[in-house]
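Please find the structures below.
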Structure P
Amino acid sequence: MYLDKNKKVFIVVVLLFFLFFSTPQLLRFKIYNHSTIGTTPYYHIRMAEMIQQGKFYDSLSLGGRPYTYPPLFHFILAVFFKAKYFINPFFGAIGLVLIYFFARELGYTEKESIFSSVILGLIPGYAYLSLHLNPRLPALIFLISSYYFMLKYKKEPINSKYLVIMFFTLTALTHTLIAVVGFIFGLFLFKKNIRKYLKFYSIGGLISIITWYLPLYLTYGITHLGLNFYNVFMELRSGVQYFIAESGVVADSVGIFALFLALYAIFKFRNKSTIFLRNWFFLAVITSLIIGNRINEFLWFPIALLIASLFPHWDDVVDKLYLKQVYNNPTFWLALLFAYLTFLGTSTILIASTSPPSIDSYNSMLWLKQNTPVNAIIMGYWEDGHWITGIANRKDVIDAYAEYAPDIDDRYRIMQVVFDGSDLTKTLEALKKYNVSYIYFPMFNTHYCTGFAYKTRYAYFKLVHEDGMKFIYKVDYSGKSTPTDLCKLYVK
């Protein structure tokens, strides 16, 4: 089949971005250490390994609990386990193909559609989700695919309706929050075709309910979300500053100038596609401000498409923004825009290659794996729980997965008693409740002698491993160990 120049360029763009998204993990293996980027990827890898073994009960996470996560991502990971580090880069590349066809469906030219793919790939939040194992990106790609075929429904009603149903079902079986928010967004985005929309998405939702959510409910009941812990676990932060990469939050963000150009496109150009994207954009903004930054991912596609819609009018944009008065060359300003976007995306990639787990954290987990009994129970901060189960292969007390977690608020309280409190009696009671044998303590504060650092002066805690500022203490309930007082060593 003959491919014109634009299509060849587009294929090269997609392949380059696949390599771009793969780079952090490859760099990490080459120059940093052999760990997987991130905290929760270790949970997902562990779940995939369980599925490969035909097990649906995790004997380590929170000391043992059944599998209750939406299953599709872990089944995909289990099937393609040898290529696990490339699964999210692959979905990231698929998203660039998807936005290209989305743009074409909205009436964009081929070049404008390619531009929208490039912009999406450079958005910091999108790049971040494309570089490490997580179910949010695949769920988002499935959801936007259902939107795309919903747009195509008028032209191809027979084929499109089955694809809408299929992709929304896949969304719901991958990530519940994205499916619920995506369904609500669709009520507004496709209100002119609301009957068909409700029919197709209700069928998709019903399939996912019958195959997963209803059996889960009948077996375990409605999940109890520990509200004290869940808000911390979800890292929900509400505010416009969390849309913006320049504020230092890259995990869900875009650049401030990208946000500005998207707004400019909304108010400057009025056409059928811009109105659709405007509705999508403001839905995402309002919902993110109400719920928090976990909804920011719904901004990425409309922002990329809105910026790309400016390119046919770029000369006028430069003129209206008074940039010609600074330097009268529209091509220069276009190059500067892409340099800015490239800087944001590349910064995300480079920073992620050295993101946690750090070398000392990873080495500490390996020490636990190699030097503690297989039935040892480890107390760590909730953020480190997936490393304890996934790297050290030991039981944790608390980790970063709140749904259906037993006694999660109590576990969170006990974690605070151990690490933040100064009462030794309460600390020992808390540790005994979960039969904790080792404590993994990353020491962040060297200015004040508080929390667990203060309690290391007591003979109930024996220092058994030290790497950088990461410490492992063995709990001695008899109180006969020789203490190693971290405050005397490190607190000035």
Structure Q
Amino acid sequence: MTQNNKFRLLDTAVFIAYVASVLVLVKHHEPWSDEAQSWIVARDLPFWKMIFGEMHYEVSPGLWQSILWIAQHVFHLPYAAMNWISAAFAIAGAGLLIFLAPFPRVVRYLMASSYTILYQYAIIARPYPLLLLCGAAAAIFYRKRRTLPLSICLALLCGISVHGIILAAALGAGALWQEAHYWNQLDRDRKSRDLVALAIVVVAAITAVAIARPAPDVVTMNPLKNGGIIKLLTTIEDVVVNPWWLGVPVLLILGAFATWRRQGLVFLLSVGGLLTFQCFFYGGAHHQGAIVIALIIALWVAYPDQAEPLPLWFKPRVLAALLALVFAVQTSWALRAWKFDYEAPYSGAADMAAFLHKIGVQRDQTSAFAFNSVAIQPYFDSNLFNNWPTAFVHHSRSAEPPLSKLSEETLSQYLIIPTPGGDVDPTGEQLASYGYIRLHVSPGRVLYNRGIWMTETFTLYGRTKQQSAQAVR
């Protein structure tokens, strides 16, 4: 057996280990509210209303919701299929990384086992597992200067999320810059293909922005409330290395490398653009992985081929060691998160839904509060909560109050209260004064790379006596 074949066997073994790790944990994972929201939106809305109406409130271009719509309305798949679909995209993206990326093998393996790729964007069923698959395919065609297939990959990236649009814009700008240098040397057919490719990307980007454009009354986080320089530094710690005073120099070194390799524009627009969006506009802990993937893709298009002649001053092993160190740290986060999710419930929704089925609750008996309660809805065929106009949360300012406030109209036989900051519901004493007793608690632990981001614990209360209207005013 040749050495090359031995290395290919090693690649295959690593890939099989990755697949096994993902599939085992998917079986144990309990979807949380963000996962459930997309499933219910796709389940309950006609396709075109979902895309051209509700996506303005999801602030999403709708590719993931379209996939879930097809899964339910064409193939009639159950809720449990959602995480397997997400895992399939993650596995395909990891396969491209392990087998085809230009990095040294140890770097490829550590990237594939990092927190974002092994856990956050593989186990959690959201649009983001598509980022690595489409981004890696785009990087492959980018390096080969195959503009038509590249444009298709960029169009798909635009359909994933705002993060995908930013990454697609970065790769598209880099490809345009490269082609501009050779434009006069290209034949007519190549110029025609390039123009068609450009048109595909432009149309896809305009369509994605039009679909994802926030509605005027959408409920969003204050863009500056939790942003700024402090968030920038802590985000660098989470996507590069901790502490920030090590992470910042590492990021600058990698940016300088990409610039030397004439891919500084891609690096700046993708990594810099996503950092800016995350820290100064909108971003939660679960969005940070998009920056990690942008970093991988930007370095992918910049990394030299093995046979490429390089100047003597450039030390490939030093760069490989730096990348290996960064992603070894992130692999330790992945292993910790994997173990935690395997042993503890990510969300209490599945357990609470099982208890509700057991006691046979009906819609006219049950009220629920706050967005997190949407995680319970997919376990029922229709909207379970009588104070919710829809089974999903319609993120408009007019729709929010009935979902979040106790009132005479929302006090039912059963109340479900999510607790994002622990397992003890702070409204328990108030509800006891209204004649409610605690019937069941379903704990949940929503993770990020180095610990618990929030809890998704649910407490079920049952009414033991009639409340007066005065008690809740």
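Some observations on this one:
- Which of P, Q yields 21, 50, 24, 4 [P(r) over Cα pairs in 20 Å bins from 0, in percent, calculated]: P
- Structure from which 19.4 was derived, mean count of other Cβ atoms within 10 Å over residues 16-23, options P, Q: P
- Mean count of other Cβ atoms within 10 Å over residues 96-103 - structure with the largest value, from P, Q: P
- Look at distance in nm of label points 7 Å out along Cα→Cβ at positions 128 and 208 for each of P, Q: the largest one is in P.
Values in this text are rule-based calculations from the coordinates and carry no lab data. These numbers were taken from a predicted model, which means no experiment stands behind them. Cβ atoms are built from the backbone, for glycine too; each structure is taken alone.
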